Each structure stands twice: as structure tokens, then as C-alpha cells.
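Participant: What follows is a group of structures, each given as C-alpha cells.
Each value in this text was obtained by applying a stated rule to the coordinates, not by laboratory testing. This one's a predicted model, so the numbers in the text were calculated from it and none came from an experiment. Cβ atoms are built from the backbone, for glycine too; each structure is taken alone.
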Structure 1
Amino acid sequence: MSDCIFCKIVEGKIPATKVFEDEDILAFNDINPVRPVHVLVIPKKHITSLATAGADDTVVLGKILAKANEIAVAQGSPDGFRVIINTGRVGQQEVEHLHAHIVGGPDPVGPMLKRI
């Protein structure tokens, strides 16, 4: 998609601090990190969200999760991490290109959700 910021990062039109890349996925540091380790992992193919992912996206989705530990450890979170995939309005997805947040660091991340 021509106006997608993550597609522009994949194309090299917008710079990013890449931490992992192969033919299917790209991982780069979040520009507004919320933890000492905060990496975004995206499919190079434009997939709007988990809500629009199809059966033909299974391999790339699996690769994102399979590489998460390697990326987290390499970035300084060897004792664990969290993977977050925000989806749609309710999930507070800010960029309409599927992406996983890998967050971690030396201290525990904290509770998963606030109780309402």
C-alpha cells in the first residue's frame, strides 16, 4: 500500500533501526519504546491486521512468533518477554499493517491487563 508507513519501511523509503530481516519479515526498534526492549516485527507483505489475515498468511505469522525469542534475547531480554498484536479499533491498533510488539528488558513487564 502506497500510504502505509510500514510498507515504506520495508521498501527502504523510511529509515528504521533494523534488528532482524529475512525474505518474509522485518524487525526494527520502536521509535517510541515503552520498555528497554521494544521491537516491532512485521510481515513484508502488507496484511492489514489479524482480522484480515488468511490461511495463506499462516507461514509468515508463524515465523513472526518463532523468531520472537531470538529477537528478544538478541536485544537484551533473555529472561522473557511479551508479544502483543493489537488488532482493530478495540485492540487499539494504530498502524493498519499487522505488527507484533516484542517488549521486555531486565525487569518484569507487569500485569497483562488492568482490571476495570
Structure 2
Amino acid sequence: MSEELTEQELHNLAMNIVGKNLEALGYEFMGVNSKLKKDPQFVALKDKILHFVIVRAVHYPKDANVYDPVFMQTIKEHAQKFEAKTYYAGVGLGHGGDYALPVLKDEDYTMVYNGLQEIL
């Protein structure tokens, strides 16, 4: 029987999804941090503007698009010191056969990712 992915493994999966999206959009990575509870996950450059990206792996029934506004405001204030824009990237992850079930090692998964949300 397959075992569930750990929180760190889910976080890494979410970071891979967001990282590939950032690359496709033309972002240049200045820094990447994949440790849990270390923010931001990506510091990237695009069009000569610095961007801070917070990545979160989210489990059903939580909505991947919903973030903690107080926490994100703290990150935004930090980013402003570097004249950087701030983004949230939530990735909903579930089992390939049933989104409500956990992701298992070596099995298909389902994802809900709607791209970057700028924190204004």
C-alpha cells in the first residue's frame, strides 16, 4: 500500500508546479527556498522588477485561492523594502482518483492551480 506524501513533499510538489509556471512566464530566479515555514519561496526578476512569491500546498476541503491576509500583508511590507511585488500561489493537491483523498507516493495526483495572485 502506498504512503501519503509528507508536508515537505507536498510543499516541494507545489513549488515545482509554481516554479515551472514562473519559468514559462519568463521569470528569472534570484533565490529559491523550499523549506517549510521559510518565506518567500521564490524571489524572481521579470522586466527588471523583483517579485516575492509565497507558495502553499493546500488540501481539500480548503480553497487553494484563499490566503491569510494578515500574513501576506507582513510579507508585502517586507517586499516593499526591496521595491518588490508580492504574490500568493496556492496549489490544491489531492489524489488522482479522488481530489478529496490525500496524495500518495508513486500515484497520480490532481491539482488546482489558478496562477499568481498579486497582493495589492
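Participant: With FRET efficiency 1/(1 + (r/R0)^6) of positions 11 and 91 (r between Cβ atoms, R0 = 25 Å, to 0.05) as the yardstick, tell me which of 1, 2 scores highest.
Facilitator: Max of FRET efficiency 1/(1 + (r/R0)^6) of positions 11 and 91 (r between Cβ atoms, R0 = 25 Å, to 0.05): 2.
Participant: Once mean count of other Cβ atoms within 10 Å over residues 43-50 is calculated for all of 1, 2, which comes out largest?
Facilitator: Working: 1: 17.1; 2: 13.1.
That would be structure 1.
Participant: For relative contact order in percent (Cα under 8 Å, 6 or more apart), find whichever of 1, 2 sits highest and give me its label.
Facilitator: 1
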